[in-house]
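**Q** Take a look at the structures below.
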Structure I
Amino acid sequence: MPVVIPGSATETGDAPQWAKTASRWVALLGVAPLIAAWPVWSTVIRPELGPVRADAAPIVRGMRRFVIGATILAIAGSVFALAVQAWTLPEGTYFEKIVNTLGQTRYGHLWLLRIGLIVVLGLVLAACGWWFMRRRQVEGGIAWIVAAAVALPFSLIAHASAQTSGRTFAIAADAAHLVASSIWAGGIAILVAVPLPGLWRLAPERRGLVLRRLLPRFSTLALICMAVIGVTGFYAGWLHVGNWTALTTTPYGRALMVKLGLLVVILALASINLLVITRHLGARVRDDAVPVWTRRLRWTVTGELIVIVLLLAAVGQMTSLQPARDVVAEESRQIAIDFDEASPSSTLLLAPGVAGLNHFRLEVD
């Protein structure tokens with residue numbers, strides 16, 4: 001662990017690590033379903049409800065309720081993030097810290113923009129034509145634009161915004177990563193919460209008819225999102241990690257490895273859905289077999305959602321930590337002197353370890 005040089009790291013009064021991780025995790029849990037709501041509905045779910053239009057009203061109502069819940073969760077997650085951020089200020093009452101954070105910090109200004117966009121997106125979604133989409137195409141187009149814009153305040157306070165060169169591209173890549181991740185992860189949540197329960201009420205043959213068309217559509221959207229996630233994620237990994245040492249020896253790198261491990265599990269479950277369950281449903285199985293494969297679909301998609309929640313926790317941990325590349329760079333600029341023969345043993349760390357002002361930390365085992 002490098003010596004913390006005042007002015008380049010955390011200040012006194014900083015919030016504990018668990019609180020910073022939790023605040024970012026909850027914020028992501030809230031915003032992902034909200035960003036995904038209109039893209040997933042307009043490109044995946046609504047186009048395939050035509051054959052069951054007489055019984056689609058409960059699904060439409062369920063989607064509206066989902067949007068309301070996602071909006072509330074997104075606002076609550078952002079409020080929690082603000083509360084933790086205000087915790088980091090060293091002086092004043094807690095109310096004064098919140099006011100100062102909102103009025104005098106870049107984080108506070110971007111937080112207000114974030115909340116404004118979340119509220120606007122919720123209002124626009126309330127005005128959209130959830131069944132007759134063509135009658136309100138303007139509202140639908142605005143929903144796409146605002147959903148993408150919601151990611152921008154997050155990216156402007158992410159590690160990408162701290163880049164000294166290529167900052168604009170890094171922020172754009174981070175925003176694209178967040179939008180694609182939200183559509184994919186939020187889309188899974190929407191499938192679990194809206195169409196699958198709604199279709200379960202239908203007769204097996206009608207349920208199978210919709211699923212045979214809906215699942216390939218969602219798979220196509222998910223593959224597009226995964227391609228964007230892969231490209232932007234690789235770029236972010238190079239930007240913030242860069243080498244094997246940084247990946248394996250820093251908290252940021254270890255959190256990234258946990259994230260990648262969970263992603264492998266999610267992709268395995270998604271492969272089962274795409275290659276096994278969707279194929280069986282698409283083969284026009286007997287009506288008595290549709291409930292069996294639908295139940296298996298619900299299990300695997302729910303499993304994906306659970307692992308996604310854990311993955312977002314790893315992402316929350318990463319966004320609250322110093323990038324691995326920076327940690328390794330700081331460690332390379334410090335000197336470590338071991339006192340193994342002392343009792344107890346200890347290590348003296350000096351940074352930057354050159355003539356002039358240095359900072360010291362003594363670690364006692």
Structure II
Amino acid sequence: MIESNQQKQLKFPNEFPNDDYKLLEVTPDILDNIKIHSKLTIKGSANEEAVLCTSNKTFTIKSGQTSNSLLLVGEKNEITSILHSQLELIETKPRLNTLLNVFQEGGKGCLNSLSDLYSESDDTQYDTQLGVYLHDLFSSTQASDSEILQYLHDNHCFQLPHNKRYIKLSKRVEYKLIDLVLSEITINSFQLDDLPIPQLLSKMSPTTPTFLIDHLLKKYSTKTGEKVALNLHELSITRAKQILTSPDTKPSDLQLNQFMELWKDKLPSTMPLGFPFTFDLIKSIAIIITDSKQQKSLKYIDETSLSQVPKQRFRELFSISNKWKITEIEPFIKNIIPPQNSLEQFVLKFSRPINSADGEKLLVLRD
């Protein structure tokens with residue numbers, strides 16, 4: 001400690017200034033995270049804006065001027081640098097474009113057909129190059145490790161047992177496996193709310209890998225104690241998506257009442273009485289379009305195919321329908337709302353409210 005009457009001499013080194021140092025302002029919770037995990041990662045390629053990631057959050061990095069110049073002094077009382085600015089962090093949504101591209105249909109991390117599981121040179125051996133390693137996803141994706149793992153969980157990506165790489169089923173493969181499982185459930189009169197998993201697996205064709213059926217059942221079932229029940233809500237949404245995206249379906253011709261009949265036919269005949277076959281169940285994947293003759297049809301929307309840039313996403317959504325209720329548009333924008341914004345604040349940046357002829361509140365795109 002220096003007494004009040006003591007002086008300390010500072011000097012400038014020959015290499016002054018050393019610009020290797022930057023000041024970073026952090027909040028107490030970020031500092032606590034650094035102390036626990038001892039890691040901060042800056043991610044971004046040459047054509048990307050860099051982000052900083054803690055173990056569980058993603059931040060944009062901004063440079064801000066300080067009111068006073070700050071001297072950075074080393075152990076030998078040498079002034080290493082004079083700083084006039086500091087870096088500031090603003091929490092942002094994880095930038096998951098890399099994951100979207102890797103796991104999309106046709107991507108490196110997507111199983112596009114069951115035959116792709118096997119080596120081209122030996123169809124009895126699994127392909128060791130299939131899928132993507134977790135450490136590659138961590139290094140290439142502008143998101144924290146926790147956010148990347150959450151994406152993998154939410155999108156039902158899983159590790160292949162033979163090479164520990166991550167993969168996602170294409171819709172084609174998933175629909176085929178669902179058909180196989182539901183067929184066996186129907187043939188064997190298994191209860192939807194009490195599935196005998198070992199028996200079900202034993203009934204499946206030996207050409208269908210057990211780990212794929214096991215993964216499918218984890219997605220479409222819930223376990224309570226020793227009891228395994230089909231998740232009928234999740235299954236119903238997927239069957240609805242299958243109808244709406246079928247090459248045999250012309251969206252402009254698919255009336256709402258026709259869809260409801262097709263939907264029920266796609267599900268087990270033993271569905272419980274009173275199951276809510278309503279549009280609310282699928283409002284995250286479709287909207288109702290009402291034409292000039294008041295005919296109602298359904299329009300499928302793949303949220304993952306929409307732009308990650310908010311302004312562009314709103315343009316895309318309002319090209320599908322020029323008027324939206326806030327409850328209709330919410331499922332298609334909630335994943336890109338910044339942490340510091342509420343739903344209403346975010347919506348009003350890119351759209352404005354109007355009242356319909358009957359007094360209903362609607363949103364239209366801002367000019």
Structure III
Amino acid sequence: MRNVNLLFVISLAFAVTVRCQNATRGNPVPPPEKVWLGGTFFWTVDSPSNFSSRIGRPALVYQWYSSIPLDMTGNVGYLRGKVLDSPFPRGPKGSADRGVLLFTIEPFGGLATVDLKAIADIVSVCARLNDFGVDVLLRFAHEMNGDWYPWGIQPVAYKSVFASLATAIHANTTSTAMVWSPNVGTEYPFSVVSKAVNGTADFTAMDTNGDGVVNNNDDPYEPWWPGDEHVDWVGMSLYWLGGTANFGNNAIPYTRFLYNSLHGLNPQTGNGTVVPDFYTKYVVGRNKPFVLAETGALYAPSKTGPKELDIKRGMWTQMVTAPALDLLPMMKAVVLYENDVNVSGVAGVIDYSVTIKPDLRAAFVADLNFTRFQWGR
């Protein structure tokens with residue numbers, strides 16, 4: 001998400017030595033016909049157990065953000081206490097399924113800082129989590145197709161670093177999956193023309209139609225695709241921000257906003273292709289499970305407009321109801337953004353949460369199709 005600083009320093013004095021080639025590695029996925037539900041929140045004030053108690057079932061997936069390099073000398077108990085001994089949820093009794101951490105790595109120092117040592121540290125963290133009974137979806141340098149992060153609009157370096165990290169993860173962890181997760185591309189390049197510098201290898205890669213300009217006629221995803229062998233899950237950040245005409249204002253989400261956006265259609269009408277069909281090309285076409293890694297509906301308390309419940313219900317019914325899940329059968333995880341944040345271009349604090357306020361929570365739980373999701377114990 002743009003301009004949201006969620007840095008958590010992971011302390012690992014108990015770092016694991018990178019192990020030999022692993023012949024038993026598995027890609028964590030929910031059972032057939034099931035989906036994972038979870039949340040993103042500030043771990044200093046919230047927890048998996050709190051989130052689960054709010055919705056009345058033990059949800060299995062939670063998101064954690066970390067910058068690099070990982071701090072190997074700080075408070076050893078922080079990661080252990082917050083993730084490993086929280087207690088972190090477990091899969092249903094009698095199953096081999098486990099709790100899942102959507103582990104988002106943010107290289108704020110730039111992609112050049114993701115060297116061999118940084119990769120080894122990331123692998124060590126994931127290996128330790130796996131050893132402690134937590135599956136990991138490793139989302140590296142998300143929203144790389146936007147220009148708001150230091151690692152953005154650098155497809156050449158991004159693909160190289162992603163591939164190196166994926167190779168190490170696949171060789172040295174037992175249950176960690178690599179997640180490739182751009183920002184939704186319907187507003188690409190997120191300005192009239194891209195900030196990519198003409199004459200560079202990155203510009204050439206991003207100028208997918210070869211017309212000498214990087215703009216909304218170019219592919220917002222393909223320049224960053226690192227290769228099928230390096231990607232286990234496909235993800236996306238997709239928020240309702242009021243729509244193009246009402247950006248930053250309170251507005252009811254378009255009826256099929258989520259579906260249309262994932263399929264590259266006009267988000268409002270569903271008529272006409274505005275960008276390539278992300279879901280068909282990268283999820284269905286490459287047979288990759290899909291995680292809606294960051295999602296929510298903008299509500300600005302300081303502004304007028306529709307009621308908060310109507311706005312947020314208009315979004316969550318597109319992802320947690322039976323009809324919504326039927327439309328996107330390969331969407332295997334939904335991670336709600338349960339925070340108040342500042343958004344670039346929007347005045348005041350924005351609230352995306354749906355389980356904090358009692359009235360919203362009651363409506364969300366009423367609409368949530370519990371039978372379609374996998375719950376823990």
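Laboratory data are not the source of any read-out in this text; all were calculated from the coordinates shown. Please read all numbers here as calculations on a predicted model, not as lab measurements. Cβ atoms are built from the backbone, for glycine too; each structure is taken alone.
**Q** Check the numbers for mean count of other Cβ atoms within 10 Å over residues 42-49 across I, II, III and tell me which is largest.
**A** Of structures I, II, III, the maximum of mean count of other Cβ atoms within 10 Å over residues 42-49 occurs in I.
**Q** To test your reading of the models, identify which of I, II, III gives 29, 61, 9 for P(r) over Cα pairs in 20 Å bins from 0, in percent when calculated.
**A** Only one of I, II, III returns 29, 61, 9 for P(r) over Cα pairs in 20 Å bins from 0, in percent, namely III.
**Q** Out of I, II, III, which structure matches -6000 when helix-only ellipticity at 222 nm (-39500 (n - 2.57) for each DSSP H run of 4 or more, over all residues; to 500) is calculated?
**A** This value belongs to structure III.
**Q** Quick one: Cα extents along the principal axes in Å, for residues 122-321 alone came out at 56, 47, 37 when computed from one of I, II, III, so which one is it?
**A** Going through each structure in turn, the value belongs to II.
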